[in-house]
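Pasting the structures in now, so scroll down.
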Structure I
Amino acid sequence: MAELLTLCQALEAIAACSNDREVWDRYGWVYATDGDEREAMFWLPAHDADDDDPAVQAFVAAHGLTPYLEAATFADVLEVQKRQRPLSTLDAYAHALAYYSEYDAFAQVEGIDQALDEAPLEEQQAARALGVGRGIFAAFDVVLLQCPESAIKDAARLVAGVLDVPLGQALPLCRALPLDLGRDLQRTRAAALVADFQAVGIDLDIRGFRAFPWMAAPAVA
């Protein structure tokens, strides 16, 4: 059986996924011990874990665990809190989870644009400047900074595919650098771009944005 996790570790386990689909594929229910979320211990069994499996039942009983939230819902609560307050602390996430667990509704944060349900632009910009992304998964900005003339045709072919522009338009773009190839890309997409360009001898500039302020900057691979 997987080990128990603190709240911080549980959040980081969710953030280690690439997207909502991966959360769904990887995890089923989130289990937790009773009490304050900040002090509770969490367990994220695999999506295909059988609740009737004697080993699962024994693990749950031994550690005083009960079903807390579905993993997908757990992630949704984090996402809403992050969108409303991009630089939320661990305590803020604990409060958001506790509120949803009790009321089956997302906690609302004062001072946000209720129509957009997100933080003011200046807060979003401040978070981005600190390397914190928009969502609860790692995100990457990918830029073509330099391209040797010997690789210009290969680069243009790749750029045409990435930006969905004609090859004739991609050629001058590869000479008028820098060129944004994507912003806030998921890890899998960013990794694919890096591999495609490296295959023709071109290195891309990658900036990773972390899910939570206390985490280190993410790597593509």
Structure II
Amino acid sequence: MPQATVHLLRHGEVHNPGGVLYGRLPEFHLSELGRQMAQVLAEHFRERAAAGANIVYLAASPLTRAQETALPTAQALNLDVNTEPRIIEAGNYFEGLKITKAELRKPKHWPHLINPFKPSWGEPYKDQAARVMAAVQDARLRAIELAGADLGTPGPEAILVSHQLPIWATRLSAEGKALWHDPRKRECTLTSLTSLVFDDDGSLLRVDYSEPAAALLPGAASTPGA
């Protein structure tokens, strides 16, 4: 089978005036800046396709912000947006709260803060990486199927629109690194691409990272989950 690439695309900026950790809560839409970011990514992929990239499959997390990020790219490439539940945001005990030092000092939260390596406040990192990588492998096979057997064309590519923490946990796992980390040091900005490049036999060759919408990042939201 031909070499294939699966791009993990983080969603754009979210309208979140309360600065809460929105997690899996419904109806958190892209901000105006987030919509601009999504358009930039659509143009990025459109230009790549015009230059010969063989982008054949697109899926997004079921959450609103991921679906809205995927839509301009779907229109630019004439692709459907498939919904992929396995790339949803991580579950988190603190969902819906504004995370401040004062909030974290409340004794009711302490049992959820005892193990940052798992982490104890949410879905284990290893579970996130496992479910996302399973979706990545299925997207790789689907892209190969859609592209057909013509080995003279560029390797097929798929796009999965997901969320920062699941993407970062998957990258760490793919690179054989420890999954626990300082959230402030994640290399996964809004609408960034974490691209997993696979060999003909399905083994991972490398992980690439890029920020097509870097010009829009200054001033973008940096609240948890943003």
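Read-outs: derived from the displayed coordinates by stated rules, not from any lab. The model shown is predicted, which means the values in this text are computed figures rather than measured ones. Cβ atoms are built from the backbone, for glycine too; each structure is taken alone.
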| remark: The highest value of percent of Cα pairs over 27 Å apart among the shown structures I, II is in I
| query | If helix-only ellipticity at 222 nm (-39500 (n - 2.57) for each DSSP H run of 4 or more, over all residues; to 500) is computed to be -10000, which of I, II is the source? | reply | II
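Taking FRET efficiency 1/(1 + (r/R0)^6) of positions 34 and 122 (r between Cβ atoms, R0 = 25 Å, to 0.05) as the quantity of interest, name the structure among I, II where it is greatest.
On the way: I: 0.05; II: 0.60.
Looking at the calculated values, the largest one is II.
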| request: Looking at FRET efficiency 1/(1 + (r/R0)^6) of positions 18 and 194 (r between Cβ atoms, R0 = 25 Å, to 0.05), point out which structure of I, II has the largest value. | output: I
| For structures I, II, which has the highest computed value of FRET efficiency 1/(1 + (r/R0)^6) of positions 50 and 210 (r between Cβ atoms, R0 = 41 Å, to 0.05)? | II
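Given a computed value of 34 for relative contact order in percent (Cα under 8 Å, 6 or more apart), which structure among I, II does it belong to?
II
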| query | Here distance in nm of label points 7 Å out along Cα→Cβ at positions 26 and 170 has been calculated and equals 2.5, so which of I, II was it run on? | reply | II
| Who wins on distance in nm of label points 7 Å out along Cα→Cβ at positions 42 and 58 among I, II, i.e. which is largest? | I
